[in-house]
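Only the coordinates and a few stated rules stand behind these numbers; no lab work does. As the structure is a computational prediction, the values presented were derived from the model and not from experiment. Cβ atoms are built from the backbone, for glycine too; each structure is taken alone.
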Structure 1
């Protein structure tokens, strides 16, 4: 019997209180990822998370929200599958663990922790107007985080990574 091909899980992380630009970019990333057949994984709540779920839904795609609390009522309305982890910020490790690759859009320290977990786990990460990290003593940004200037460029990069393997 032939093995069924599974859709890649692509994490999208960013600020829970996103700027208009970040929300617009996240929505476009969600729409484009869904168009490529990817399933969006996010923190499931507001800001970038709500926008990426909205974008995925608008293109007929799916999103999984790993919520910090013990209930699903806080999930953004367009999240397809809301999972209440009860783990608070520690759910960031789950988001990084279950994805094949990650897109970071803007964001604060929670986003930085997700990026750090993803890099530690060897997941490809692309930053869309997000964190730039330098190793101690380094003059340049760590090349492990790819940079993108547009939603389309971020999605093209991440999809090249998840379809290559």
Structure 2
């Protein structure tokens, strides 16, 4: 298996689960948000504030389309599925896993909604963003892993490993 991409809402644990999963599998780990910041020379929130959501999505798609890796767990931003080209490129790199976390749990986890660098339009709520993205996560994911409140992120990583048939590898 070449790469594994974890998709889901902001606060779903993609980066943390990704690091844990990479360690379990002996893979590299790539956080697309950090790649965007490096390429753009600005923090995610600065990009959103100065250039707007569509320019941010353009930068995110460009970063994703530049990916050419092997044996890597990839954690893109939650908005990666908002651009079809980016989402299809991720699917072409290997299995895509949707970490499905209930809205109430996401709301509990995200304390810095206005400064976290989340691609959302002014006036939108986390519920609005989730309502828009949920069908896209399901469309592009080959596997959905339910992440109920109280489930440890290490347990989520082990579930992903097991459900992909990679346990013990």
From the coordinates of one of 1, 2, FRET efficiency 1/(1 + (r/R0)^6) of positions 82 and 122 (r between Cβ atoms, R0 = 25 Å, to 0.05) came out at 0.35; that one is structure 1
One of 1, 2 was used to calculate helix-only ellipticity at 222 nm (-39500 (n - 2.57) for each DSSP H run of 4 or more, over all residues; to 500), yielding -15000; that structure is 2
Mean count of other Cβ atoms within 10 Å over residues 74-81, calculated, reads 26.6; among 1, 2 the input was structure 2
Matching 2.7 (distance in nm of label points 7 Å out along Cα→Cβ at positions 34 and 98, computed) against labels 1, 2 points to structure 2
Relative contact order in percent (Cα under 8 Å, 6 or more apart), calculated, reads 35; among 1, 2 the input was structure 2
Ranked by distance in nm of label points 7 Å out along Cα→Cβ at positions 50 and 146, the structure on top of 1, 2 with the greatest value is 2
Calculated from one of 1, 2, distance in nm of label points 7 Å out along Cα→Cβ at positions 26 and 138 reads 3.8, and the structure in question is 2
